[in-house]
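The data blocks that follow each hold one structure.
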Structure 1
Amino acid sequence: MNQQTELEVFFDGACPLCRKEINMIRRLDRRHRILFTDIAEPEFDIEIYGKTMNQLMEGIHARLPDGTWVTGVEVFRRLYSAIGFGWLVVPTRLPGVSHFLDLAYHVFAKNRLKLTGRCQNTAACEIPDQIKEARS
């Protein structure tokens, strides 16, 4: 990360919904405050981050310049703040709204492979296999 980077976001580029959101944020990141890391890319090296692929696939992650990790809805709050949409973030911190968003994101993240058609005909999604398929 360079001095002006506020966070590095780790996203699943093989997920159509995730990719669409990240592409929109990337277009709006005119000041280059976000480093985008696609964990579905063949050259992505999980070893250097001290996480497992399963951990990263459980939901969106971001790493701050000091090495602190944030996950879930908090990542989106930081992404939107970095692109100048902090005013959208404020209501997401209200107690009832915050709880609802955390719960809704948890449900989505847990089921996103099925929801995006990447786990058809299987009882459980094998995350490493999904990443391998996305890479080919």
Structure 2
Amino acid sequence: MKLHTVSIFVDDQQQALDFYTGPLGFEVTADVPLGEHRWLTVRLGSAVEATEVSLEPKSHPAVAPFTEALAADGIPYCALSVDDVHAEHERLTGLGVTFTQPPTEMGPVIVAVLDDTCGNLLQLAQFTS
């Protein structure tokens, strides 16, 4: 068994697509019109086995209160593993990405938290052991 697709709920699918494929470097795997929304998936790298991320519109009534509460409390929606948090923080800051937490050591991991411009916080994590 393998995790194939996860969803990140976004305020605006086009803005999310621009952010995830721009500064974060994801590649589009599907972009299919579905009425006012799209089936929009991206992944890191071109490997077929890479986990896809579905950039889902916040159309379900439960989604907005959930994601707003996480962001208000400073809780990242998900974590992305990186080899060097400090270098990635510097690169993304140079591209105008807003961080709510700079690189911070927390035991066996160094983390930083960024705003995805679409209503979510994402954590960058570098595992040191």
Original post:
Which of 1, 2 yields 11.9 for mean count of other Cβ atoms within 10 Å over residues 58-65, as computed?
Top reply: 2
**OP:** Using helix-only ellipticity at 222 nm (-39500 (n - 2.57) for each DSSP H run of 4 or more, over all residues; to 500) as the calculated read-out, with -6500 as its value, let me know the right label among 1, 2.
**Re:** 2
Original post:
Suppose you compute Kirkwood radius over Cα pairs in Å for every structure in 1, 2: which one lands on 15.7?
Top reply: 1
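Computed from the coordinates by the stated procedures, all read-outs in this text should not be read as laboratory data. Fair warning: this is a prediction, and the values are worked out from it, not measured in the lab. Cβ atoms are built from the backbone, for glycine too; each structure is taken alone.
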